[in-house]
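A short reminder: the numbers here are calculations on the coordinates, not readings from a lab. This is a predicted model, so every value here is computed, not measured. Cβ atoms are built from the backbone, for glycine too; each structure is taken alone.
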Structure 1
């Protein structure tokens, strides 16, 4: 019964995250971590890294998947629904209002100028989220080598304008990780 008392707080918390964070899920990760891990202790940092990796690999926006996980952990299925509604509602209302009432919204000079500044802020938020996760990541050789290799391959793909999806890179990194883990498990060796 006490879990039901958490529902309004989940809705309100994720509503604020959805309302005040521009730039999509990656920009929201730092704010979700700050509120859910640091301030409310709803999940641990390790759970945040895990849920981010899973949310990145599954269909749907990353912020919604993270919110759903946190809500599920805090208050079960109703908590998952509450957190999901909270994070989706602001975007839905704003986009609905823009599409309904303002034609050529981005053609308005003030709005266009504001979005140029928002693009820069979103980039900074994404870099901040990545830096925070990298700092708190366990410093083991294997995960570090997979991360650095993936980063370098993604840079190569972007700079050479190859038509390779980042999803292929994620799946390849997962397959390599699984293969190496299976090899170490069979040999009875210890992963570094």
Structure 2
């Protein structure tokens, strides 16, 4: 098994590509070791000292480290943990564990606008963000303001504000006149 690694725009997060399907669909975000109970792989990764976050996409794993830690020391242990997990045959997620399909539900008078927002996020934004080892999902829409949840490499990324304001906000405002602003939200 050969696992490739890629840097992300977030220097505290590294993307691992095991060459296998990680999740059949959706994503899974583990912002702390306490949240990792639903995933044997996430638990194994949090077992490496210095890991502060784990995120799964369809074909990648991103790991976020503590600021004081060095990738030169963490990377070999993480590669070993990922390789051991996949070679063991253990599932990535425990049976019945929830995976995020992404967007929050939204009903009401803005349903048509929200549908357009979700379509643009799915077709233009999320594929690009997945390349960087993260995900951005719809959280809410209120009086012209779109609330987005950033996960994986996007959470805490130094360039995330620029991505939201100059990239996603401009895109949504261009195609959907009802959108006036985009804001991040922590869940």
Computed -26000 for helix-only ellipticity at 222 nm (-39500 (n - 2.57) for each DSSP H run of 4 or more, over all residues; to 500) - originating structure among 1, 2: 1
Which of 1, 2 yields 1.2 [distance in nm of label points 7 Å out along Cα→Cβ at positions 28 and 68, calculated]: 1
Percent of Cα pairs over 30 Å apart derived as 22 - corresponding label from 1, 2: 2
